[in-house]
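Following this line, the structures themselves.
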Structure I
Amino acid sequence: MKWQGNKQIVGVDTTISNLSVLSVHRGYREIVSWQKNSEQLYVTDVCGNTTYSRDYLGKNCQLPALKNDYILAILDVGAYGFAMSSHFLHRPLPAEVLLEDNRHFLIRHRENYDTLLTNQIFSNFQKA
């Protein structure tokens, strides 16, 4: 987290490659803090974990002052969230959670780096 004047800039552990890109689809995605509090809200940009200049999960969101252990929920990802995700920059995909009637259900486990290596073939290559 960092501040630029009154604007909060937050880096998270996911990237736009895990969601359909808002700049392409012109959509809006609500981002909320999982921790409930009545703190003042600040204009916040939520940035992904790559160096890609368009890796913004949300711009000008209204969020409380965040701390490192806070969890953000990215809502309204729609049916194409997983279908359009990729392993851009060789990054594992996040878990997916379905929210329905104030209940939550884990519907896809978070990947780890073992998942990325599963289909790779390691053998003794001989130099030609």
Structure II
Amino acid sequence: MINLVIDTNVLVSALWSENGTPYKIMQMIPNGRFKICFCEDIMIEYKTVLSRPNFGFKTSQVDNLLLKIVKFGKNINVNKSSIVMPDEDDRKFYDVAKESGAILITGNLKHFPKEKFIMSPKDFLLKYI
């Protein structure tokens, strides 16, 4: 089983379009090959961002996605790292990925240090599917 950490922007894209790579990744979660790792702060960000009125996502869409993440995922408790982050708000994703040995999938590579375990949705699909 491969551990994944999914950046919020990937979830936004997955809900926006059923034709995109992020949607394809999220559809693979229940098959048991991948486990989404998260922490409480990540789940709070997911709920807050996905519930923004400007996105127009239905409450049921957001709730179903979050339930899927909890059901097929793993809650990780982490200590805050000291690595310099281009975007401090993204530290929680980095820290959970490091702690759980996960691949961090993000549409904003520039917000993270350049490390092998951090990749775009497209690169993830090319490498693991």
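Calculating mean projected area of the Cα convex hull in nm² for structures I, II picks out I as the one with the greatest value.
Using helix-only ellipticity at 222 nm (-39500 (n - 2.57) for each DSSP H run of 4 or more, over all residues; to 500) as the calculated read-out, with -13500 as its value, let me know the right label among I, II. So the calculation was done on II. Given a value of 13.2 for mean count of other Cβ atoms within 10 Å over residues 62-69, point me to the structure among I, II it was derived from. Derived from I, not from the others. Across the set I, II, FRET efficiency 1/(1 + (r/R0)^6) of positions 70 and 94 (r between Cβ atoms, R0 = 25 Å, to 0.05) reaches its highest value in structure I. With respect to FRET efficiency 1/(1 + (r/R0)^6) of positions 30 and 86 (r between Cβ atoms, R0 = 25 Å, to 0.05), the largest value across structures I, II is given by I. With relative contact order in percent (Cα under 8 Å, 6 or more apart) derived from the coordinates and found to be 32, which of I, II does the value describe? Of the structures listed, the value fits II.
Throughout, read-outs are computed from the coordinates displayed, never taken from laboratory work. Since the model is a prediction, treat every value here as computed from it, not as a measurement. Cβ atoms are built from the backbone, for glycine too; each structure is taken alone.
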